[in-house]
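Chemist: Each structure below appears as structure tokens.
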Structure P
Amino acid sequence: MEFWKFMFVPTILFMVIVAPMWITMHYRSLSRSSRSLSQEDRETVEQMLETVDKLTDRIATLESLLDADHADWRTQSERGRPKEGN
């Protein structure tokens, strides 16, 4: 019986103070980890996508200029590459 008298107060303190805080912090961390992108991250992704679109347009423009000036530039660039596997 002495053991139960000794453990009564720590058990009550654990159940009243520690366990609720532990559960709250656990589920708070779960919600943070499963949260979607923040507004700042979304804006960054949007800026990156705009940059990718601009670069794609630039590449298409450069290829069309090269096609107009040097029609066989694609075959020349393929001949200059070392073969893979050697």
Structure Q
Amino acid sequence: MSKRPKWSALLSRPVPVRDGPVLRTLKQAAILTMFNKETGKRSSWQSAARKLMLAAETGNKGDIEDATKQIELALFMESRLGFEQTR
């Protein structure tokens, strides 16, 4: 029997989205990825989706860090990564 994905796991750090929410969990990042029109077009978003799924499946801190970095990169590529203080 396989384990259920851990979508409630926290990202390695909060990820602020310009003109949007601060992403704190894998689920929040996955929802943003699913509803992003660029997901199917840009490799940065496709990679983010894959890394988020792996992180949810394994719950491994290294996989979660990789997914967090990829979400930050995808947002940066769209100029949507917020730089305001999140703590």
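Any read-out appearing in this document is the output of simple, stated calculations on the displayed coordinates, not a laboratory observation. Just so it is clear, the structure is predicted and the values come from calculations on it, not from any experiment. Cβ atoms are built from the backbone, for glycine too; each structure is taken alone.
Chemist: Consider the structures P, Q: one of them gives 32.2, 98 for Rg and Dmax of the Cα atoms in Å as calculated from the coordinates. Say which.
Modeler: Label of the source structure: P.
Chemist: Also, quick follow-up: Output the label of whichever structure in P, Q has the greatest value of mean count of other Cβ atoms within 10 Å over residues 20-27.
Modeler: Ranking P, Q on mean count of other Cβ atoms within 10 Å over residues 20-27, first place is Q.
Chemist: Figure out for me which of the structures P, Q the number 6.6 belongs to, where distance in nm of label points 7 Å out along Cα→Cβ at positions 28 and 76 was derived from the coordinates.
Modeler: P
Chemist: Right, here's the next one. Can you say which of P, Q returns -26000 when helix-only ellipticity at 222 nm (-39500 (n - 2.57) for each DSSP H run of 4 or more, over all residues; to 500) is computed?
Modeler: For helix-only ellipticity at 222 nm (-39500 (n - 2.57) for each DSSP H run of 4 or more, over all residues; to 500), the value -26000 is produced by structure P.
Chemist: Name the one structure among P, Q that distance in nm of label points 7 Å out along Cα→Cβ at positions 12 and 36 of 4.8 was derived from.
Modeler: Label of the source structure: P.
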